[in-house]
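Each value in this text was obtained by applying a stated rule to the coordinates, not by laboratory testing. All of these numbers come straight from a predicted model, not from anything done at the bench. Cβ atoms are built from the backbone, for glycine too; each structure is taken alone.
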Structure P
Amino acid sequence: MRSLLDVLAFRYWLISLVVLFVKMFANSAVQGLTRFRTKSFAWPEDAAMIRGARAVERDPELVERASRCWRNDLENVPIYLFLGLGFVLAGGAPWWAAVYFTTFTVARVLHTIFYLRAMQPWRNLAYQLGLLVCFALAIHIVVLLLTVRPL
């Protein structure tokens, strides 16, 4: 009996999912490590756990950047993951899956790096590339659904 793991496009999607998870986890680690390094916490009960720490009204810039980058990921990565899975389930070709999934994943990794380092216009270009991949996936899924005969 075949499983989804026999579908090469699904394997590519899973690799992309794992890389994006690691990227988002690293972004969270940047927030936490920066808070500990600067001894600056958002809540008094968190600051009370570390000697010399304090609750601050405004986060350090790197924490703020990582937090906003995280929110941007939450607006974009889930949509991509659903579109990518839809592409796989619609019978998308492995070659196209590799192109779409690699491009989106690299774009989001670069977006995070550029966000944390305040690098415009590169951050915006990486964002737009990821968005372009999502639109291309959506169009490709519709084409597949209109041209592939159901079983």
Structure Q
Amino acid sequence: MTPSSAAAPEDVLTGSCLCGAVRVTLTGAPSDVTLCHCTTCQKTSGGAFAVAVGSRPAQLSLDDPTAALRFWQSGPETRRSFCSRCGTTVGFHFDDPTRDRITVWRGLFDDPSTLIPTGQIWTDSRPDWICRLDCLPGHPRGVRLP
């Protein structure tokens, strides 16, 4: 996968969890922006995929002044993180320090418009209906459902 070309090396993107207890800062272009369809990402995001923003740890800082960030072991080599106050999924981290990578979710950023997905992983778990989203009726804002 290629790096997201819309974010310049000097860009600084900031964001937070829903309640603001955990803040994130990304300096420079991420390594990649990827749609992940694995079943763990489906469950932690509550959707058909998560939009993962990968970067080197030196580029990404997590500010957690109230110690709200919590981790759980989601696989043999990975831990997932979330805010213990509001429940927002923050991302995932490799236990192996030689894996020079940290991943956070695109939705954390205040303005994620430059974080454009460049690929997909775990497509074997992708729901069949995902390719038909453009055929569904759309509404620019929420709509009252029956």
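For mean count of other Cβ atoms within 10 Å over residues 44-51, which of P, Q scores largest? Largest value of mean count of other Cβ atoms within 10 Å over residues 44-51: Q.
The maximum of FRET efficiency 1/(1 + (r/R0)^6) of positions 68 and 92 (r between Cβ atoms, R0 = 25 Å, to 0.05) over structures P, Q, that is, the highest value, falls on Q. Of the structures labelled P, Q, which one yields 128 when volume of the Cα convex hull per residue in Å³ is computed from its coordinates? Source structure: P.
Kindly point out which one of P, Q the value 25 was derived from, the read-out being relative contact order in percent (Cα under 8 Å, 6 or more apart). So the calculation was done on P. In this comparison of P, Q, the computed figure -1000 for helix-only ellipticity at 222 nm (-39500 (n - 2.57) for each DSSP H run of 4 or more, over all residues; to 500) is attributed to Q.
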